[in-house]
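Following this line, the structures themselves.
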Structure I
Amino acid sequence: MEDIKLTASEQERYDIILSCSDGDITNKEASIRLGIKVRQVQRVKRAVEIYGKQGVVHGAKGKIPNNVTSNTTVKKVTDFFKEKKHHDFGPTFAQEKLSDMGIDMNPETLRLLMIKKNIWKARPRRGPEIIHEWRERKECFGELVQFDGSYHDWLENGGEECLLAAIDDATSRIVHAVFEDNEGVHAVFRFWWAYMEAYGRPVAIYLDKFSTYKVNHKNAVDNAEFITQFKRAMNELGVEIICANSPEAKGRIERLFGTLQDRMVKEMRLCDMKERGEANLYIYERYIPDHDRRFSVPAKNPNDVHRLLTDDLKKRLPSIFSVQSRRKVNNDYTIQFKTSWFQLKDTQKTAVYKRDEVIVEERLDESIHIRFKGVYLEYHVLPERPKRMKVQVVAITTERPTRPVPKDHPWRKFKF
């Protein structure tokens, strides 16, 4: 026991204790040199008297820790990461999947093991960053919903899909998520139509300055023509729109996409999903409930402040979630829209005059509706651009015009 090899610090400790035992220095001096209490010096002195040099060595030195990971477990973990579908799993996500296999391990223990085996690289410490003022969560569910889209190779098939998602600010619940072709107006309208049928109307929506949601023009506030389709639709529904000036301002949705790109991609890989349809069904039925169970938090106020859709709003949803454009009624009571020409019928539910401004609605079902003063006008689609002519009819009303119509006018091509 006396020929035990001590480290430099242990040897120094042993020499000081010997000097103290020989009376060269006092217990107080020894405690100051060793940085321990006097009582601890006395205990070490007794240990040296009994065990010699071994008395200054920690009792656990050289022993296998009780919580050491067994070689069998290490092999199972290593084999787990050798599988191609698990190669890029992070420590936390891998620990969850290993737990499902009956291998219980602390995420930090697994992380250190992965670093040791060159499976995971430790992330370097970040330098000083711009500090943004912290904003407290909203109190109620539905008070503020953060919304955005993310383009990523979600299905790992070599192409990018656009994931539209919304997260509640008060609870961090994923309230809706769906894969779409893009972040365009029609896709966004489909998203919010489904959302509002499921939850109702939120108080406010927090999003970025992407052109779908806000026109970044210096005259956008003053000129109503610059209001986007999305802004117009939310105005009709009574929902406030808040545009963020930086990604950090809507950090909750940004962090959500980071989590989804890490976890959900791997979950869908394990389920061997390659089609958008089954991926959307998986998100709705399986992923969102599990995600919310793990990461959502209770709201400070348990009340749900979503406002239910009234019967009138439910009837108007196809109109509200349509792309609306303003057009003038021509002198022959035709309306040009894009590459099509629409001929108004000779009787309408409201009086229509030449040069009246109407609203053309492109609905999500691809149908075209023409609205004037809250009334939808009846029309026919002309096969080609009509010839210019002056029609003597002053206005279209609820009665047929009494004045004669030219023989070659487009009206005569249809039977009313």
Structure II
Amino acid sequence: MSTDTSLAPPAHPAGTPDPVRPGSPELRALLDRISVDADVRDRDRVAPFDQIAWAKEAGLGRLRVPVADGGAGASLREFFATLIELAEADSNVAHILRTHYWFVEQQITAPDPDSQARGLALITSDKLVGNGFSEQGGRAVGLSFDTTITPHPDGGHRLNGTKFYSTGTLYSDYTQIWAAVPDGTIAGAVIPIDREGVTVEDDWDGFGQRLTGTGTTRLVDVHVRDEEFFDLGHPDELDPGYNGAFLQLYLQAVTVGILRSVRNDAVAWVQKRSRNFSHASSATAAEDRQVLQVVGEISADVFAGEAIVLAAADVMQRAFDSVVDGAPTPAATEAVQLAAAQAKVAIDRFSYATAAKLFDVGGASATQRIHNLDRHWRNARTASTHNPTFLKASAIGDHEVNGAGFPGNAYF
């Protein structure tokens, strides 16, 4: 692999037999460690290779793997609560792991025992999996790709194409690629990123979530072994199950973590602010009832956002349980798609404004680049762009009024 970045990742640490668990002192210590200088890394564009290595060493990638299989056995509520805490510590680190955790969900519900065993072995060895799904080009966003995966006369398959929005791949050991098959179907492959023909470029230039490695992955005649290849079928026939909703609710959890960081910075700024305006109602910001009102509004929005995400996680748990029990139903899928869509529409209605309120308590000095407080608004706004809020809202309305179903792909 050729990695186009001035920063080289450190050697990956060996896996640990006992992963951190939700609510544990070990998890708290890890999150505190990750949070140190998160604002400086974002400001100065210092890639969090060390922080990802610490997460791997602690077995954080195994949160959802059953205890019997070497994981922490977290429920979906516990998982999303932990994810909010991780995003509070560093939203870039949380976002980097998004498609890894989706890969975990795929494995713990995989119907084929051999495939599941291979996937779980990769996860429990504390390897991380990035992605190569989306592309930039003329095709509609969804399950339509210019990247191809074709049979090779010497065995296996070959991958060719260019992917963008490859969040997390820069920091990962493997990547999951989706591509078009000559017969009109689509297929996937999970391959190591150091395989010949794979190039990962650190060229993401979005104004937010700057360190997620959400850039280009190039694939030039990349060999795919038979056991690494899997059919996905025709795009129109795919059922995203609860996995599409998982991907979308993940972003809302990241946003809520960002808002928790906004609250923390607002409190810290007011506590340290030694002066106030001459025409204010009190001498210090910490005594100013109007300033305290703004901090209270921020805190209330954080509470609301977290409650929304965890309520949707409970709906998702029921859908997950139905899959594990071998009796998944369209109703369970529809319920979790609705809940995830409602969560996004609701949280997007206040998240940007809540992030901007930080400057109402900070004054002009809070806008100085050295403080990098604008990162919260930038990060929340960037996370929200993965799917337009108005499309979510219109789909919810169509469902409520006309009984319409939801789009059958993970991009909704």
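Descriptive notes on the structure:
- Answer label among I, II for the case where distance in nm of label points 7 Å out along Cα→Cβ at positions 57 and 97, calculated from the coordinates, equals 4.4: I
- Origin of the value -10000, where helix-only ellipticity at 222 nm (-39500 (n - 2.57) for each DSSP H run of 4 or more, over all residues; to 500) was derived from one of I, II: I
- At a computed 23.3, 80 (Rg and Dmax of the Cα atoms in Å, for residues 121-296 alone), which of I, II: II
- Parent structure of the calculated result 3.2, given that distance in nm of label points 7 Å out along Cα→Cβ at positions 241 and 353 is the read-out and I, II the choices: I
- Label whose coordinates, when mean count of other Cβ atoms within 10 Å over residues 137-144 is calculated, return 13.0 (choices I, II): II
- Each of I, II could give relative contact order in percent (Cα under 8 Å, 6 or more apart), but the derived value 11 comes from I.
- Structure from which 15, 33, 27, 20, 5, 0 was derived, P(r) over Cα pairs in 10 Å bins from 0, in percent, for residues 201-280 alone, options I, II: I
- Entry that produces 28.6 once Kirkwood radius over Cα pairs in Å is calculated, selected from I, II: I
- Given 0.94 for Rg/Rh (Cα atoms, Kirkwood Rh), for residues 65-112 alone, calculated: source structure among I, II: I
Values quoted throughout were computed directly from the atomic coordinates according to the rules given, and no laboratory measurement underlies them. All figures in this text were calculated on a predicted structure; none of them were measured in a lab. Cβ atoms are built from the backbone, for glycine too; each structure is taken alone.
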